[in-house]
1. For the read-out helix-only ellipticity at 222 nm (-39500 (n - 2.57) for each DSSP H run of 4 or more, over all residues; to 500), a value of -20000 was computed from one structure; give its label from P, Q.
2. When mean projected area of the Cα convex hull in nm² is compared over structures P, Q, which one is greatest?
Structure P
Amino acid sequence: MSAGDFLTLDHVSKVYRRNQGFLERLKKTDAGGTRAVSDVSLTVRHGETVGLVGESGCGKSTLARLVSGLMAPTSGEISFRKDAAGKAPRLQMIFQDPYSSLNGRWTIEDIIAEPIKVHRLRQGKAAIRARVDELLVQVGLSPADAEKYPQEFSGGQRQRICIARALAGEPEFLILDEPTSALDVSVQAQILNLLRDLQKNLHLTSLFITHNLSVVRIMADRIGVMYLGELVEEAPSEELFRRPRHPYTRLLIDAAPDMDTSDRSLHPIAGELPNPAFPPSGCRFHTRCPFAKDICRNTVPPQKTTEADGLYRCHFDLDLSNASIVPPSANVKTA
């Protein structure tokens, strides 16, 4: 791990094995399974926010759970920078559904106070309650809300409570798994503004998971693009939007509505997402790629680096900086 690196993923994979019948177990045959995350290497530097984007089923939420320790990788290594005492940093996670991640039988005070008590960050009931009140104000709620229950709040307010609970543990690393996807557009903007302010004021290091490129452009310093379990492109945020290198990234950008305009038209990506249990040979995106050639169908593309500290997996050097994808014959040249 280099100086300044906070989190490193080294060739991480996660395979969900299918259940075997009695005869299969007796014969000791390979169970096979779904490779939800495939050979992902990624670095998150101290103080930065890295976004992960991709369609549903691409493996980004699985990767978040691997980083959080909720699941163990099948192969590869996940390592955090440790402090002088050899301890790993504290981390917290904000989940997609703010209602199901809150205990409806607990008051808001109990919910937010739990991480404070577990990590022994404050001593005494009065000090803990004062910290709960401080956190509620920090996320735009009232100290009086501490006496209420989750079902008394709207979706946006519940997500604010989830954010307060995450901050209560005083995390050094924050994982946000689709934190606004279950909310209305106007509420999404409020939560995103809140998260941006917290990132700036608290200097958080974070991993931001979303399917929305308009959202991740606002939140992330660098962006990784996942397709069918693989990291197909990674680059600084503005560089990725200015000059995407992978066709899938370009198509995702074209499919994302602009949050700052009245144009809500969508340009969906053609074709169906393949079954991750049986991914295509060669380049996994070749079944939907307008540039696909025989080499794409038969050979796994190499990982290439860019002059802007990025990487991508494609057999060709494509000019994808235009507003829409151009015909394959115009720009394809063999790498």
Structure Q
Amino acid sequence: MTAPPAVSAPGAAPESPPIGDRTPVRAASRRRRAKRALRGSWQLYVLVAPAVLFFLIFNYVPMYGAQIAFRDFIASDGIWGSSWVGFEHFERFFDSYYFWRLLRNTLVLSLYQLLLFPLPIILALALNEVKNHVFKRFAQTLTYAPHFVSLVVVVGMLFAFMDPRTGLINHVIELIGLEPIQFMQDPGWFRHLYVWSGVWQSLGWSTIIYLAALAGVNPELHQAAQVDGANRLQRIRHVNIPAIMPTVVILLILDFGSFMAVGFEKALLMNNSLNAEASDIIQTFVYETGLLEGQYSYAAAVGLFDSVINIILLVGVNQLARRYSENSLW
């Protein structure tokens, strides 16, 4: 005879389903929570949607075309109609006589710019200590105004000031009895002009983030340090710098993520046949090879090589920051 079904006592809690039957219940519960969160914060999702769509359309969807780096791409045949050649374009680039020159110039410019990474931090710390608000605002405006000057105008100013016959700089050099210098034609001067003109243009703008971080420092920390007898330099070292260190680490990681992306616009504008030994970089080579000569697959392979190095540096520096500090991108 079969046993009669068990009858639970009145008021007793219902028996929980077996372990194997709990998965659908948990999934339904998660879906309900997600729906409630979506309904409660739908305005925030609407605000972030344009940014997400922008990156999807202009950054992720075009990655589909990266496969032409492994094909002999012909526009009339399309991507899938072009023959697959594997790593042929990469091997061609690595075996070319200009590979080491392009790589060296790109690395030297990137390292040069990276060495000047602390300059915005120093300027932000200095401006933060200025007590005269009128002078402080004037100095901020004066330093970040060049950011809004067109890159073409900046390079035009370089050519105008550095001209060996009519340039202001060479007039001053002649006044002190020296010979005019071919600044824009000398490969030895290219890197200095490239990097320091970029510093002049972006220094003030880069300090805004650090000034915002310094504005969030608790004044009570400075008051406590003053009670302990700390002078201004000691307060900068032990209060301000630790407060902005998370911001410094994040921006440094992002700078390494674009380490090889020197930017071809300025280098292309400053490039000429006389300084090509120092001004030829990977980005200008991709532009000239891909757009001017129509070697799309070859240019895509060179650009992909450049991007892979950036990704490796980004992940590696992020892991180092995660290991040795409490701040990282992920």
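1. It was calculated from structure Q.
2. Biggest value here belongs to Q.
Since every read-out is calculated from the coordinates, none of them should be taken as a lab result. Just so it is clear, the structure is predicted and the values come from calculations on it, not from any experiment.
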